[in-house]
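What follows is a set of structures for review.
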Structure P
């Protein structure tokens, strides 16, 4: 098999195994779905056994597929270690940076990468954006250099470094009856129909925890899988929601009403995360230092420009 299998085929297969979908793998690798399917057929023929089983839209690995997925990750880990060694010898003249971020981080991460690459034009960067579930799965398998999250996991041994503020604000359509009111209570907000992210979303958890602590329950009218869909639903007068203020980065002032609510914004942070015990590459360390050097500027999104007091700049969570 080793004489015929290509690294590209293994890369495609590993993406399918990690993402659980031919479609997501094709999107992540910027390939057409027929190309992905063809390469997987070739790889299965070389191995001489089926690697995946598909029931409807759900993809599961066969026993041979699970073994090959693990072997692929070990191969790529060896290559990453080699690349890191080369980068250390060359400084920051060459190297690679692999990032993975939750969806909301896509509002600011490309700009940060652009600024970093301007400083270090020899660095090749890749950014995978996905939901929290897929990011945590990738983190558990140690597949990327750094992960950008709003809520670090508490069941993975990792180091999480806050890189910027992430205030959660309440949004409504500009002509909403609450748009011009001051000091709106949570009790009043609980009477409104809400548009929420899917269960398990870090933002949703933060909102529900705040209301639950006050003995209140909010009523989701809609559950939507993306912030963009939520914003469109808000403008269609389907309800209110609470999102990271970074979700407003590309919108004109006044397009949404940021409601004046007691106990809001919810003070949160964005974190750069990597597995504890892992020696991150020279390039990843340089990018992390780049983020920390401009942490105050990155936090300008906060409605009052403030930061939560008493936060430690670094914490280590262990299982």
Structure Q
């Protein structure tokens, strides 16, 4: 069924937006971003209506120095009721630090590409996922939800094409560990709508649509079309980044994650609900770009300008 007819049946459907700008978006910024700015971004995003916000990453500061102050960011935010503040945790040490900081949810990550996994962590996909066994077991014991990420789902900088079956296998393994949701990532932004439907359809043999999410980068300008393709299959959880912040060091010219503003504008225009105030979101987009002294990658933010000055 095409989305043109499908939307008539889901006009009241709520689409869950997972805001990744404060973590995935900022982690590749070359210049240091202060804890105050990071916390201010999180607070503004929550005030705009985002209910799921990646707030930090408890990985080794040697690998991701921009995230070394995640505990300080968690300590500085003004928590709003109903908002889930999550953190990336690659191991038990990171998990314990996230718990001490007050993270509501944690995330673990794997690659769908054997070549990517071997090159980056010197093991295959299954082995890399099994390394999260202790994290998932401890989270389950404490009643903490765990989200999974599968990167390079539409293509790999080392091996090129990635079999859809490998993506589905990673989904199956992560869910077996206890992940309640798995986000399918087009890390280098090379996917196209037909490919997205093929990969997601294969993953839907391992998980329900409400257990999957889409995390698409916009390197080739395909992200919105790819999200539309996923919506047609009933996948209604979308990762997005304010102002299109982010990027992939493995893809030359990568423009980063799809921007939250562009996604929200599209969804609202389709009659789908997000609970997000687009004007406040655009205000936040311009604010963070000013603080980072960088250009805004959101077409919607550039078109709308800065409609007001929202103080949080």
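Miscellaneous remarks
- Top of P, Q by distance in nm of label points 7 Å out along Cα→Cβ at positions 130 and 162, largest first: P
- Structures P, Q, by mean count of other Cβ atoms within 10 Å over residues 266-273: label with the highest value: P
- Comparison of P, Q - label where FRET efficiency 1/(1 + (r/R0)^6) of positions 202 and 290 (r between Cβ atoms, R0 = 41 Å, to 0.05) is highest: P
- Among P, Q, structure where mean count of other Cβ atoms within 10 Å over residues 106-113 as derived comes to 25.9: Q
- Look at relative contact order in percent (Cα under 8 Å, 6 or more apart) for each of P, Q: the largest one is in P.
- Volume of the Cα convex hull per residue in Å³ from the coordinates reads 163; which among P, Q: P
- Comparing mean count of other Cβ atoms within 10 Å over residues 66-73 across structures P, Q, the highest figure is found for Q.
- Answer label among P, Q for the case where FRET efficiency 1/(1 + (r/R0)^6) of positions 82 and 194 (r between Cβ atoms, R0 = 41 Å, to 0.05), calculated from the coordinates, equals 0.25: P
- Origin of the derived value 3.4 (distance in nm of label points 7 Å out along Cα→Cβ at positions 42 and 274; candidates P, Q): P
Here, each number is a calculation from the coordinates, and none is a lab measurement. Just so you know, these numbers come straight off a predicted model, no measurement behind them. Cβ atoms are built from the backbone, for glycine too; each structure is taken alone.
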